[in-house]
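Listed below are the structures to be examined.
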Structure P
Amino acid sequence: MAKSSFRNERGFSLIETLVATTIMAVGLASLAQLFLISTKSNQSARLTTTASVLAQQKMEQLRGLVWGFDLLGLPLSDTTSDLTVVPEQPQGGPGLTPSPDGSLQNNVDGYCDFLDGRGQSLGGGSIVPPGTVYVRRWSVEPLPINPNNTLILQVMVSRWRARGIADTEQAGSGRRLPDEARVISVKTRKAS
């Protein structure tokens, strides 16, 4: 009796084992690839979030500058604050002076600052200092239909790298790439 039950018991053949191992290997390889994709997506989201926070900080500075009317109804404009240094200085910069063309594509003195990986300022200028991880550029443009009373403010933050065609004239006014942030706002004169 022991012999007949032994003959009916079967194990796995070598082919079945190889097929099962292959299926498991393909499944694990797919999971590993999915893990790599999700890690890259998380890193990109982190970089975009950091860039967004840095862009919003600069926009807050720009929106905080004086742009209104005095008690007599005469325009008041901050055209001297330096926003490229921390803390910002009341003199030595362009403030809300309209920016030159290309200030979102190029490092224009007075409209650009550099930041390390923690978002700490490394100063402004047109030459990138060592330790730069992010470049923050901004533009100040009068609104064409109301140039004396309304400004269009734009801030773009990108990681320090060659941006290729995004920085050329063909790309328009500073096209945003992945992992970058761009914030746009309008500032209108109000009575003080």
Structure Q
Amino acid sequence: MNEIQIIRRQLAAERAHAGAVASACAALETADGPGGEFQRACVDYLVGVLAWFEERDQRAGDLAQERRSDLPAMQRSLAAALSQPGRSREALEKLERAVAAGSDAATRPEAAGLWLDFTRYFAGVWSARRENIDSRLGESLQVAEWRAVAGIDADSILEERRRYARVRAALPPHVTLPEAAPPSR
């Protein structure tokens, strides 16, 4: 497996894990709320992953600007993908509203709807934008550019796995999540 494949595999694992975590936490929230360590672990995981993707988008946009004279078609294509709705920042705002509503007794009845709004946004608009961006990046990036945009290294892979393991360790008995991605060779 080459380095680009390792990076792309990790990005895919983060997206898949985040989707599973969001769905599990939302499902429990609609059944009177998970609260406790499980919800804290879920939110910690989602905040981390969504922040990483937001940072990646910024670096991708910066790269597109730098390469403007080299590959104008790539720059326009990537800029168009980055300008689509579905930014991680928007997903984080929806997540924040859901968590805040669940922690306040006055807004607790609204929390389930806000969690569902977050998961629908994540699975729909956010994921579609990610697919488009990843496709555009896959068309033209070299290894060094993938490294720079993705920010994936051994430490970040271990951090993602640690956060995901924390979610798995706090799972209520009747909830399952996919295993963490196996180590890349």
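Suppose mean count of other Cβ atoms within 10 Å over residues 12-19 works out to 19.5; of P, Q, which structure was it derived from?
Traced to structure Q.
In terms of relative contact order in percent (Cα under 8 Å, 6 or more apart), which of structures P, Q is highest?
For this comparison of relative contact order in percent (Cα under 8 Å, 6 or more apart), the top structure is Q.
Suppose distance in nm of label points 7 Å out along Cα→Cβ at positions 36 and 148 works out to 4.7; of P, Q, which structure was it derived from?
Of the options listed, only Q reproduces it.
Of the structures labelled P, Q, which one yields 12.4 when mean count of other Cβ atoms within 10 Å over residues 124-131 is computed from its coordinates?
Numbers: P: 12.4; Q: 17.5.
Computing mean count of other Cβ atoms within 10 Å over residues 124-131 on every structure in P, Q gives 12.4 only for P.
With mean projected area of the Cα convex hull in nm² derived from the coordinates and found to be 10.4, which of P, Q does the value describe? Walk me through the intermediate numbers first.
On the way: P: 19.9; Q: 10.4.
Checking each candidate, the match is Q.
Out of P, Q, choose the structure whose coordinates give helix-only ellipticity at 222 nm (-39500 (n - 2.57) for each DSSP H run of 4 or more, over all residues; to 500) equal to -25000 when calculated.
Details: P: -11000; Q: -25000.
The read-out was computed on structure Q.
Given a value of 7.0 for distance in nm of label points 7 Å out along Cα→Cβ at positions 28 and 76, point me to the structure among P, Q it was derived from. Please report the intermediate quantities before stating the final value.
On the way: P: 7.0; Q: 4.8.
The structure behind it is P.
Bear in mind these aren't lab numbers, they're just calculated from the coordinates by the rules spelled out. Keep in mind that what you see is a predicted model, and the values were worked out from it rather than measured. Cβ atoms are built from the backbone, for glycine too; each structure is taken alone.
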